[in-house]
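So, here come the structures, one by one.
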Structure P
Amino acid sequence: MQILEVTDMTKDFGGLRAVDSLTLSIEKGQILGLIGPNGAGKSTAFNCIAGVFAPTSGRIAFDGETINGKKPWDLCKRGLARTFQLVKPFASKSVLYNVTVGSFANTNQREVAEAKALKVLAELNFADKKDIRAGNLTIADRKRLEIARALATEPKLLLLDEVMAGLRPSEVDEMVAIIKHLRESGITIFVIEHIMRAIMALSDRIAVIQFGKKIAEGTPAEIAADENVIKAYLGEDYAVSRN
């Protein structure tokens, strides 16, 4: 069953068309990767799906219902959560405080919210840092905190926007393991990422966009061999490295 269906979605900003007739879907339990050059429209597509922007035209359906124009907080309560490229925690507050804020999406009781936050931290092997100020975390731990805060909202669909950017190779491997674990727990994942070895290892399918338009979609192996994708994004060096 499809949990997300995007049909002919277009987003214009004045005379600029950031997303152009984008169509894609995600089955429940899948990981869909979204790749493309900088400025291709990936984050704008995410922002339309997450309710930050209303699409200029087209249809977005989440869990069987049209969500065009719905606000992010309403979508969050329905089970659609996201992370952001630029991680901005409440720096002066503890890790636990930051994750507890996410838990309030589904409860008004502090005790319940904090208990949910502690459970999420334990699931991410992060509970030992619950009392550390978020501003004192490493970039890798801030990325993990961003995921934890989103998980605390109890999402059905999680949109991850470059959660591996700036991480060392060993930290990328840890993040890949975390994302795979989330999928195994029943959460559907839609992920934007520039680190090719990570997106190829994670994704069931990958969609590629350039200048706001989808130019390819398929399995990681199909995408890696697609001449249009190689020319537009991966580059000849990537193609050679796979041979």
Structure Q
Amino acid sequence: MIYVRSALFNVAFFTVTALTAILCLPVLIVGRPVLRSAVALYARIILWLLQHIAGIRLEVRGADRLPAGPYVVASKHQSAWETIAFLAIWPDPVFFLKRELLYIPLWGWYVARLGMVPVARAKGGHEIRKMLRLAGRHLPAGRQLIIFPEGTRRKPADPPDYKPGITALCQMLNLTCVPVALNSGCYWPRRSFLKHPGQIVVEILDPIHPGLKRVEFEHRLSDGVETATRRLVAESRRAA
């Protein structure tokens, strides 16, 4: 049954995605706020399809911990799921993403119009300064800067591999960091056709405020996210 439900969801997912990309073209002219609403609606539709076809539900824990104003969301990255779901969870997110995504037909236009920050990971210090400059433009609007500190999707059992970009982002922009743990890889595995029924949990952890030394900041971030992620993955396995 999982194969059937996964196939049905994949068909629905790609159909809705293609239709949205085409039907929202006029919205590119109207303005970013309208486009943001359309993208959030798209994400909610995908989450609805995921629940009612594939049997994957969503729970968000710790939303009361979120600070006011702009902040950095430093999230575990296990699946394509969070790149969609976060569009519905956060009020006005700005993703840091691979520059190559800008060249995808239609999708790249939406990415640019929404103000997402492209990252060329091989460019070194110059690219980091440019990334910080682009991110800083969104602070007056109070937007949430979404970054996956490990840079790519990791399996639930993989050892952590945090990159230094998150430290530079928080320290140079003097922003609070909101660590996020999740267990999406248990239900929507990376590079997998199958979608396993169950409950994906996004857990918002205690914010890390500016002013810490680099080593302490990195320890608090990685230790907090990894500890919570291991607990969520263990919960998933017990529920299976």
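List of remarks:
- With helix-only ellipticity at 222 nm (-39500 (n - 2.57) for each DSSP H run of 4 or more, over all residues; to 500) derived as -10000, matching label from P, Q: P
- Test item: distance in nm of label points 7 Å out along Cα→Cβ at positions 133 and 221 calculated as 5.2, pick one of P, Q: P
- Sorting P, Q by FRET efficiency 1/(1 + (r/R0)^6) of positions 181 and 213 (r between Cβ atoms, R0 = 35 Å, to 0.05) from high to low puts Q first, with the largest value.
- Ranked by volume of the Cα convex hull per residue in Å³, for residues 37-84 alone, structures P, Q are led by Q, which has the greatest value.
Throughout, read-outs are computed from the coordinates displayed, never taken from laboratory work. Everything quoted here is computed from the prediction, not taken from an experiment. Cβ atoms are built from the backbone, for glycine too; each structure is taken alone.
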